[in-house]
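Just below sit the structures, each encoded as structure tokens.
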Structure 1
């Protein structure tokens, strides 16, 4: 079914970017080379949003593995890619996150805006199937008045099967912002604190170590490792280690 969403709907009036000239664009090649270098060192897909031209400045080649469309096609599509490849319910969610995200971004002091990252999950259609992905956007270049001209985006597969999980945070902060899709507002929350042992257990779990392996590695009993995992799950309000790892990565805890 055809929807009435337009590309311009993805761009907040609060983030109107003006006075970008050819000289400014002549300096972006270094950023693109840096993005290509990052692409070679990670499994994540990478792309750069140009909020002035309302388009994609760069799309990493590995995005084809995730959505079945090659990088040049995605770059040519621009924001039309979301309209064509995201399910209707998730598409409406993305528009809301975009609007409310920039509402919150405007309240952050200018000297701190560069440090914040927004993270959320949504589905991408691939044929008759769909995949849940995690999407992170962080400012790459801001204008003098604090508007986001270029944004760096990373995409990876998400744990679970539910869209949402919208948070905005800066590294090392003891608080973060979480957006409620039910109440349509941001809530400031205290970040959880992991003990050093819990961090070790979680980090080793991401590397595929078994419970016994982890116990041997940190010189603790298997019962201690089990207790650590239960504590981690309780603090994060998650059900399994995959969800715990995703939480830790989104909240920059490990």
Structure 2
């Protein structure tokens, strides 16, 4: 019987599409060895592996292909295990995150957060002040997905002010999160935007993303645009 890692690598190769690989490579700077497996096929394999010997796969996984790392992250979110088991696997996985796509996909799959918000919030505190960009982005994206609520939003915004990392994908994650805070809790967030310590780039990107949302009214967007800081330096990177 073939080792589980080899079996699932063969499955990934079966689903790989060269044309889709080129499209994916253009979207994810820094991602290496992309096979080009579409999301529905990745979901199918993730569900299959979560019911298989996932521990053996995790041990054998050599992360040769982008999709192999993506698959492991997806399976962690599907595990029917105690929260501490899942967080242990998450802690082992997070150092493998090297681009925004692996990060955001992993965060979106950790839906058990909804039933374990206090425990996972404490877990995120180990990462939000990290010196590693994708550890910070992990914490920020987790917050914007699961913690924009009456209990956490104000503290979340305060934590963002203490993030001093200059990585583009950190700044964009914070801007995205601030914009989502506004969409869901506009009064609290507008007061924050009037008095905060965000750097100019992140602050202005937050305003831009608010205006890109369909929820704020035309009048609200006019107010938001007028709050733009004129001293921000331009940043030419692409991404989310």
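For which of 1, 2 does distance in nm of label points 7 Å out along Cα→Cβ at positions 69 and 205, calculated from the coordinates, equal 3.6?
Source structure: 1.
Match the computed value 0.80 of FRET efficiency 1/(1 + (r/R0)^6) of positions 125 and 213 (r between Cβ atoms, R0 = 35 Å, to 0.05) to one of the structures 1, 2, and report its label.
It was calculated from structure 2.
Out of 1, 2, which has the highest value for distance in nm of label points 7 Å out along Cα→Cβ at positions 93 and 157?
Looking at the calculated values, the largest one is 2.
Out of 1, 2, which structure matches 19.7 when Kirkwood radius over Cα pairs in Å is calculated?
1
For which of 1, 2 does helix-only ellipticity at 222 nm (-39500 (n - 2.57) for each DSSP H run of 4 or more, over all residues; to 500), calculated from the coordinates, equal -11000?
1
A short reminder: the numbers here are calculations on the coordinates, not readings from a lab. Note that the structure is predicted; figures quoted are calculated from it, not measured. Cβ atoms are built from the backbone, for glycine too; each structure is taken alone.
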